[in-house]
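**Student:** Alright, structures below, take your time with them.
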Structure P
Amino acid sequence: MLYAKVIMKRIGVLTSGGDCPGLNACIRAVVRTASYYNIEVIGFMRGFKGLIDNDYKVLDYKSVAGILQRGGTILLTAREPRFKEYSYRKKAFENIKNLGIDALFVIGGNGSFQGAYLLHKDFDLNVIGIPKTIDNDIYGTEYAIGFDTAVNNAMEAIDKIKDTTMSHERVFIVEVMGRDSGFIALEVGMATGAEITLIPEYPLPIHVIEEKILKAKEMGKGFAIIVLAEGVASAKELAEILNQRLKDKSIGEIRYQVLGYIQRGGSPSAYDRIMASKFGVFAVEKYMEGNKNFMVAYEDGQLKIKPLEISFGKIRIPNIQEYEINNILSL
């Protein structure tokens, strides 16, 4: 950090889209790094809704004390369909302009980045994206804030379910988040030693799932854990189908559990706190160097900047080698 103190600038920051652990750590990093460089920070409440409604508060070094370990976001978050309309984006920009804000830092996912980019396209505003999503599927970066904590939350829940599964000698389907992405299921399946992991990118036919369950029984295993990404099927429906198809195979009743929003809550893991902090510091420092309209990316073990629009219209998917490792370690 070699920059001298500069004439006071002002930046804005918001959190948009679904909440996840690590957002507060990132807000803290942005604010404290900005404070280090004598930049004032305006925090907009409830994402793009706050931009339209001019709902904000000044954030300083003291106001972000004690939030590093907290889940959720002190700036709150909300969906804002009005932002799709030019008239409301213009209103948002006028609020930003009247506050003397030089750049807007958006901690969000692909959709949030696209919304922010419209402000740049329409009004030449400098927008900077910091990636967050528990799904870890933002194209252009290998990591997004919140993923590690979500995996740990799901792992801890499945470890507890596994105790019951083993005791009662049951097959148990556990549905984790991942509507379009299997990263959580893939990591959790490996971490918990699941017998079967089902992800949307590499779906398995129902007969293969049946064969794997029967194979577990033949091997003398009295139980099995199936980790299911929600984008493949609902755990309830899959359990009903398998119970019907395997009813004459002495498998016993197949149970299911949907973990749901428990994966998105709670205190961020050490890794998410560290990564969120590094993302925030890096974003402000790259802004100080004069970079505009970029997203922070983590790739090959390094932080980088990339054009914000690189993530548009694409999602990152697990590579087949990662999936094969999981298959080798399971049945």
Structure Q
Amino acid sequence: MTEDSVASLSQSLTPPVPFSPPRVAVIGAGKVGSTLAQRLAEKEIADVTLLDVVPGLPQGIALDLMEARGVERHDRAIIGTNDYADLTAMDVVVITAGKPRLPGMSRDDLLDINGTIVAHAAQQAITHSPNALLLIVTNPLDTMAYVAWQATGLPPQRVLGMAGVLDSARFQTFIALELGVSVLDVHTMVLGTHGDAMVPLPRFCTINGVPITEFLDQDTIDRLVERTRFAGSEIVNLMKTGGAFYAPASAACGMVEAMLADRSRLLPAACYLQGEYGLKDIYLGVPCRLGRQGVEAVVELNLTDQEQDSLRSAGELVRGQIDRVRSLLKS
């Protein structure tokens, strides 16, 4: 064997650089948080650290998920903890912690208690992972994103809320069910607050590129829009003791994947507005390009006067909530 052959063989036997998967922290081991941890691991998107204040809860969930790895065919690590010091070098931090809605409650009823929880969680997480992107899922979502941004002092493009992806997915489902078509061919867009003042945009909704107005009359569209607005309440009223968690976890998972994979996807999210759509110093659901740096750009659509008025009304609602939690932001 020649010296060149030996050298070539030696190089081919050099062990590859170990793969270091992205790391995601999920704060809150309730149904949304634990389901999100499952989604992220089983789709092999990231290693997950699940944090909760209840001793043993995140550790038990993490161990349960780890024991399923052989069946689910993945090697992602899931760790449970009660200590924020374990949230080091995270790429993305997702905050799901907070009090859930019960029947008869609006998202606004959760404002004060969840504001305190989110502010503390965001501060602690960014102390240990200062370079992380921050995704807020806790309700009332738009205002909680603002609270997290103020509490951390991060650039606003690194803090966003999971809103329109979930609401658009719900609208997508209702249209598909109404027409009996594959949900994969339905594309929707919902802006505004993650709440009853959301702004579904039917004229931007299509079935494989064909506007839904070619398939549905206005009364049917209006009915589906109304169901979308109150989709969360519909589930809360059916379940009695809690709210939705499968679809919210899937929506958050999709956003995390878009950021970690740097896909620059056009998605609706709760973003900080600095004059876009005539709104300023507020978080509200708008289309944005989402990538590795967070919100790469807010996309301004040409809205009708009615759509613009609805979006501004949603903004006024969020601004009122922000005014209510000013004391939390100063503490």
Structure R
Amino acid sequence: MKIVFLTDPLAQFKIYKDSTYAMMAEAVSRGHQIFAFGPADMALSSGMVSASVQEIHLTGDPKDWYRLGDVRECELQEFDAVLQRKDPPFDMEYIYATYLLDLAEQQGALVFNKPSAIRDHNEKLSIAQFPQFTTPTLVTRNEAKIRTFFDQHRDIILKPLDGMGGAGIFRVREDGMNLGSVIETLTNNQQRTIMVQRYIPEIVQGDKRILLIGGTVVPFALARIPQNGEVRGNLAAGGIGVAQKLTERDLEIAQSLAPILSERGLLLVGLDVIGNYLTEVNVTSPTCFQEIHQQTGVNVAAIFINALEKQVEKFKQKK
């Protein structure tokens, strides 16, 4: 297969933990060709979506891990699969990229995750589709409504709808210290909608990342455990990742969502679960492949490439 990755600059990768690198390495080990481009490399010209791509050759040297081939202008439909692995921010440039990928799909490209599905699944708001699995939640920019929610629950989490890696998450406890300031900051004085949730004490045991691949559930989660008094377990915020076998509740949530999200064109999804509650549905560039592999021996990248190969074969049979 020829697989092309829409991704962040390769020079920024930390390959000892990067899930996109794990996908690349697994694909190459099977004899597939891999290519890369960034959002700025895409164009719509004469009605066709193309990109300036470069083939990636892995060197095996962790310090100097890749060599790039010559720049080639290719229509995206020329590849067997296009993998969208660009990290947020989920801004208008990100959305424009998904529109171009939509057009590429119409021209015959196979894109994962499906660009329209990425747009339709805000990683915070999507949990509202599955209220049976969520803690009490409020989405608003109205200060009075947020204060009423705080009065009801007395220990809350406030967070932006477009953040990643734990950025911008605040906890306000019983005393209400700095509630007004946090509301002003996150809502930009009631101009920006945010999410507010009842605090889940089980966060001290970890914010679990559960991976869904091709409609199946990876049997281990990575619990991101907060450190040094932090309320955030995200690895980017200093959390420690510990692989754990899924609990019965984890499985209930994951097995309920897996077929639904797969049917919507989401080949890879990262569910975030704290205690018994679903807190996020990550669809842009879910991670934790390598941490789970290193700690359990479960080769998540192999599971992913297996699922991708199956989808490519199914797509070719339909043509």
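All of the numbers you see were taken from the coordinates with simple rules; none came from a lab. Because the structure is predicted, anything quoted here is derived from the model rather than measured. Cβ atoms are built from the backbone, for glycine too; each structure is taken alone.
**Student:** One of P, Q, R was used to compute mean count of other Cβ atoms within 10 Å over residues 42-49, and the answer was 23.6. Which one was it? Don't skip to the answer; put the middle values down first.
**Tutor:** On the way: P: 23.6; Q: 20.5; R: 12.6.
Of the options listed, only P reproduces it.
**Student:** Let me ask another. If you rank structures P, Q, R by distance in nm of label points 7 Å out along Cα→Cβ at positions 186 and 274, which sits at the top with the largest value?
**Tutor:** Working: P: 2.2; Q: 3.7; R: 1.0.
Evaluating distance in nm of label points 7 Å out along Cα→Cβ at positions 186 and 274 on every structure, the highest lands on Q.
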